[in-house]
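Some structures are shown below for you to check.
Nothing in this text is a laboratory measurement; each read-out follows from the coordinates by a stated rule. Please read all numbers here as calculations on a predicted model, not as lab measurements. Cβ atoms are built from the backbone, for glycine too; each structure is taken alone.
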Structure I
Amino acid sequence: MTAVPPYPRGRNILADHVVVVTAAAGTGIGSATARRCLEEGASVVVSDWHERRLAEKADELAVAFGDRVHAIPCDVTVEAQVRSLVAGAVARFGRIDVMVNNAGLGGSVSIVDMTDEQWSRVLDVTLNGTFRATRAALRQFIAQGGGGVVVNNASVIGWRAQAEQAHYAAAKAGVMALTRCAAVDAAPHGVRVNAVAPSIAMHPFLAKVTSDELLAELAAREVFGRAAEPWEVANVIVFLASEYASYLTGEVLSVSSQHA
């Protein structure tokens with residue numbers, strides 16, 4: 001197994017940017033992305049449907065980054081709350097420059113046993129929620145005069161089959177298609193829309209909801225012999241949010257060391 005590399009220091013590549021991150025509470029990719037954006041100089045609005053965990057995360061980040069952190073609760077399945085998230089970010093920081101759509105919902109169930117409610121809930125959070133937040137961000141970017149970035153969190157499961165993941169795979173494949181089409185719509189306004197597709201990023205919540213056997217199997221598929229750290233995925237999101245990715249739009253970047 002290849003060792004985890006040293007945690008990289010910030011280089012201020014998002015200085016003067018305002019970033020909104022959905023599903024940013026807890027210990028996963030969203031919270032890692034919020035921290036990495038702050039370390040790169042951005043002001044960050046963290047959002048999540050779980051208000052207690054969101055407040056805890058905001059307080060934790062504020063210790064290091066002060067008033068560059070602002071928390072707004074949001075359930076991405078509720079259109080009014082998505083609009084309020086964008087409006088609240090603008091009210092706090094004057095504009096937004098980057099929307100990171102990290103909110104997603106999974107679960108493991110065979111398609112023969114899957115209920116309509118299970119199917120619809122995963123798609124509503126993962127795909128429809130990404131659509132709602134993308135739409136709200138694009139409208140704000142256009143109102144600001146153009147420019148801006150959307151980064152969506154997809155998954156390699158949007159490309160590759162896995163048992164008991166039909167709802168999640170369909171949602172993530174939809175996020176990929178949404179990313180490509182939104183990029184075409186947004187390009188005339190100078191807005192870039194891209195996505196990351198992680199394979200497996202290890203964090204405590206994932207370990208709670210996934211069996212040790214499946215985690216070991218997924219890690220074994222990786223040529224590094226380990227899962228990614230959430231901050232390793234966040235680094236790629238930061239790159240896509242930055243001017244270093246200025247000619248990149250409509251793309252889905254695999255953040256994976258899986259065998260071909």
Structure II
Amino acid sequence: MSTNGRLKNVVAIVTGGGSGFGESICHTFADEGGKIVVADISVENGERVTKDLLAKGHEAVFCRVDVAKSAEMGAMVKAALARFGRIDVMVNNAGMSHPNQPMLNVTEEFFDRLYQVNVKSIYLSAVHCVPVFRKQGSGSFINIGSTASVRPRPGLSWYNGSKGAVTMITKSLAVELAPEKIRANQINPSIADTPLLTTFMGAADTPEARARFVASIPLGRLCRPTDVANAALFFADPASEFVTGVCMEVDGGRCV
């Protein structure tokens with residue numbers, strides 16, 4: 001159990017905390033003394049991560065949430081306050097993508113859900129967290145974007161657009177809320193070794209498919225969940241209190 005650390009007594013909500021980037025963020029934050037709300041639409045995954053954190057002696061609670069639904073986001077925030085008494089960091093990590101394919105093959109129904117999960121969720125996190133942050137006199141949003149908003153790949157047009165929206169929202173939150181000591185920053189990972197890997201590839205996970213994508217990354221490997229978690233740790237750390245509106249590529253140099 002961490003009694004010290006860079007995030008001692010910092011309370012963080014991590015959406016999509018049951019797998020991939022979110023799972024790694026939960027563990028990294030907890031190892032640094034953070035108190036974690038593992039939020040995920042999957043009960044199985046969310047409870048598994050929470051159980052792992054508790055087994056390590058960390059403070060954690062699971063909350064099942066669909067990030068596209070206001071009532072559920074509101075209930076999540078209330079649950080966090082009931083358990084820990086405050087919220088310091090809101091990590092908007094939950095996201096989805098359509099499989100890599102021609103843009104007109106994506107259905108309107110899927111497009112709507114994509115923007116609900118990737119974009120509306122950021123709006124809802126502001127609706128429910130900003131009043132809490134204002135009352136506390138501080139708070140921090142960490143939004144997980146994508147290099148898709150900086151250097152889009154063909155076949156992911158609507159996903160690229162959703163992450164472009166996240167980038168502008170992050171910067172807008174930063175400038176509008178800065179006078180109230182509320183920060184907003186973003187992490188843009190490149191293609192990563194997570195459950196969404198084959199979705200982004202639009203193909204089976206084979207050595208040949210991986211090699212094709214790795215070839216576009218100067219540092220010569222896929223992004224790892226720990227890479228994103230370590231960047232999120234910097235933004236969550238009170239030592240970064242003068243950093244806001246930053247959209248950091250964690251991409252092995254792909255966007256250079």
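If distance in nm of label points 7 Å out along Cα→Cβ at positions 13 and 37 is calculated from each of I, II, which structure is the one that comes out at 0.4?
Computed on structure II.
Distance in nm of label points 7 Å out along Cα→Cβ at positions 5 and 45 was computed and gave 3.2; which structure, I, II, did it come from?
I
So if we calculate mean count of other Cβ atoms within 10 Å over residues 141-148 for every structure here (I, II), which label has the highest result?
Values: I: 15.8; II: 26.0.
The maximum falls on structure II.
To which of I, II does the computed value 2.8 (distance in nm of label points 7 Å out along Cα→Cβ at positions 117 and 213) belong?
Label of the source structure: I.
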